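In the part that follows, the structures are each spelled out as structure tokens.
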Structure I
Amino acid sequence: MVNGKEIRDDSSPDSIVSRRTVTVVVVNYNGEQWIRTCLDSLLDDGERAPLDVRIVVVDNCSSDRSREILDDYHNRILVLKSERNRGFGGGNNWGVALTSSDLVLLLNTDVKVPTGLIGTLVSELQERGLDAVAAREVPFDGGIPDRERVTIDPLGFPAFLPDEEGKSSFYLPAACVLITRSAYDRLGGFDENFFMYVEDVDFFWRARLLGMKYDFSRHGVIQHAVHGSSGGVGINTRRFLWRNTNQPMMLAKNYSAATLLWVAPLYLLSQVAEMVGLVVMGQSRAAWTYPRGFVHFLRLWPRIRVERQRVQHSRVVSDRAILALMFPGLAKLRSLKVYRSHQADSGSRE
């Protein structure tokens, strides 16, 4: 069943979901293109699931028709209408804070949920003894899911590698991930210094440092319009700016001081090289996001330092074990080779 109470502002502190439930938290920002399909599929699966499913939608002060669409669901879901954009992590934290269920499913707006997904994820989480499990993804129009191992290089750039026996993913994309409430609370939720991008990598890096167990689902699959809720793919200066702020913040928080001594110089060199490359390519606006991101990072440093102290004090896993899960090279160079090969293939077919 789903909850029928609606909250329209930031003022209610009451917890509205009982234990022994799964609470689905969907953070929406200008997602009118996706939100109806997402909620219809979610409600259908929730009604069929063999457990109590509650749905919370956090609207991050949308300026499109999202809020009008959400009004159509007022008797079936809980709607939290924020008067400011809290970002992805902040929106999820607010939605989770107003619940007390023992399981939380975080879901992107641009996702379509197949029948049986929630039950599948809950069963896997319990049977495999995991703290979190994420659905595999296929394109929004359907397809076969890639069996990839998701990781990063030592500088924090994502790398998608062939799945190998005995090797686990470094992090789980937050498009559809089920996590126990106890694990979420132990981690302190998402770091709200990350407005958008890399927050899921940071979240699961901290989970890894605490020795938590997580993995992709063996059977659960969602349809996902990748970047559908954030403006598509390609060179996006706003996305560049967020990443150029968030990646050094993530590295500074989660690495030990000894590792930072060699990672920080390499990171700075790579940033300078990328900035020069973008200028040569005629992408001066994107290049300018590198110094802007670094300045923003410096402004956030007092808060980052506090978070770093908390993370380093509570960690139980060494950097040696962390680095063993990463791609042993520069993932951006690997991504460039893959991009060029795709371009060459496209050209040969024309």
Structure II
Amino acid sequence: MNILEYIKIHQNEDFKTFPFKEIDNLILSLLAYLDFNEIVPPFKGIPITLKEAAEKLENKPSVNKGIFISNTYKMVKLMAKTKRYQDIKLINYMNIVNEEMQFKALTCIIDYTTIFVAYGGTDTSIIGWKEDFKMAYLYPGISQRYATIYLKKVIKPHHKLVRVGGHSKGGNLAICAVMNAPFYIRQKVKRISNFDGPGFLKEQVENKKYKRISNKITMYIPSYSVIGMILYHNIEVRVIKAKGLSILKHDAFNWLCDAQNFIRTKQDKRSLALSLKLQKKLDSLSLETKINLIEKIFNIFQDNNIKDTKEITLKKIYTLIKSFHNLDRETKNLFIELLIILFT
């Protein structure tokens, strides 16, 4: 089964009857992908129940469903009909996309003392993907800074149990937010869930800020992982059985579970080989070379007037590949491989 079936099975059980599980972390993390603009209030607003938010979302004239989340709107409609999720209150919605960053976050109030802070992953904007690639040399990035500021603002004195999580880039932001938070916030955070999100530069995972929260982090990747294997983690990784081919396993709705937990498996050898090849390449480059390379790559998107990954077709990929003539052969082949995996 997948998470939609998990929701159906436990629809009549609240968190007292059936305690909060690892799968619930993923379900609430995915809510941050949804377009809750003008539905879920920002800071200092009045919280809205998930049931009310789902109803308003359904009446919205148009929604951007983004990447890898084709079932998220179906999921929230299903959650709205359940005893388990419908009374969760949503607040502090943020959605920022500009020339430098793409950032989404949402706070889920489970009860008066318990909250879940969800960070959204990369959407379909090219600026979002460029921000991800810049993690190969830049820390902290703008979204990572925002993640920490956000966490400081949403946690209140009466919050005793805080969980933080995110899928894809959201998983990285969840870790970053807690590792840079003051002590009084870190002690409230029980669990940080990173669902196939990229790691950090080597010097960051060896830093005391990361080490002091590493026991709170749970890292999940599907059997074939690309995004989650980028950069360094320095923690144990839980590999989840998933349906689909290659990058389609990044879609959390393809992850398999039973009535209690995710189904464990081993990492695909091709996924591991690709991640090692990519990391070896990144480690071999100087800071200046990394900056120039990423600027060069995303200038190619700009020159081809591509502002959104939804515009990338097979024909466009062929055009982009022809534009890589200024890259060295090894880098060009590696990027072509990534491009084909991510967008076909």
Structure III
Amino acid sequence: MFGQRLRLARKRAGLSMQALAERVNPRVSAQAISKYEAGRMMPSSAVLIGLGTALGVSLDFLVGGQVESLESIEWRKNSTASKRDRAMAEALVIEKLEDYFAIEDILNLHQSDDPFATLRVNQVVNEEAIDAKSRDVRKEWQLGIDPIPSMTALLEDKGIKVIEADLPERINGLACHVERAENPPTEAIVVSRRTNVERRRFNLAHELAHRIITETNNTDIKKEPAMNRFAGAFLVPREHLEEEAGRNRHGMTWFEIMRLKRTYGVSAAAMLVRLGQVGILRKTAVEYAFKTYAKSWRREEPEPIGPEEGFAAFERPQRFERLVWRALGEEMISPVRAAQMLALPLSIVERDMRGPRDQ
């Protein structure tokens, strides 16, 4: 495992074996780096520290034993994303997962049973069946038909590790299957801090769809469009939308679409598509919109929801942070360790441990 981590960190840094060897203090040869990566030799403690310093990664990352590998990675990336971009993202995710699993072990928290087992299907008859499956999921989880306050909290509650990270600019996120050394595998979804809340919520619903609908087994329904249909139906249920917007509309104002996108926390483009899917707007009206006034909506979000406004105030991962503060409160970890896990200055952690005091 050390060799794999070292290779990943080196690719993340964009260094050849020779270039890395020249940066490490104490000095080692490129041949030694090759042997480390191949698992034929382990570095001394001093060299291990030097490797971490040269590569800008923690020793926990290099020698951590929680994450064996990230499998079946599904990238949400720009077409120009490089191998180095992907390596940087993978290294960042592994580092965060090492801390996540470590805090769960400290608190003796065990993974629950598969929450999707009874809901999972591997065939889709038609698009209406996708909408019906989204209703089944809402019913099973007792969500009603109201807008979902936080997709992040919902997925965290179902055992998926949701991580927010400063990913490389050309990568918007990823989803993966996490193989662990001595524990059952788990799922992780990673979102970029740069992603606006409208896209973030839809992406998370899209990833939920992948865990509910494993295959369509229908040549008329492609997999990714099916995931998008599920995401739209899950975030914007037909019954609720008809109450909000009415039925069989001849047209709709820009103001109304902006209000609806904020009601459900989805993009204006996704809102327009959903209005067509449920038949509130005619297909021709939706097509006309995307050719005229909504032409730029897929590239640039109109009237974006602000960072701390509406859904954005709730759509961020919180479970890991809660677990760290819990372990700190139980004196199971030190303030120094908590500060490292939370990526906060020690002074901030100590201040928040004792609360405000009179000056």
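Read-outs: derived from the displayed coordinates by stated rules, not from any lab. Computed from a prediction, not measured in an experiment: that's the story for all the values here.
Here Cα extents along the principal axes in Å was calculated and came to 74, 57, 40; which of the structures I, II, III was it taken from?
Going label by label, the one that fits is III.
A value of 8.0 was computed for mean projected area of the Cα convex hull in nm², for residues 93-172 alone; which of I, II, III is the source structure? All intermediate terms of the calculation are to be shown ahead of the outcome.
Numbers: I: 7.4; II: 5.2; III: 8.0.
Value 8.0 for mean projected area of the Cα convex hull in nm², for residues 93-172 alone corresponds to III out of I, II, III.
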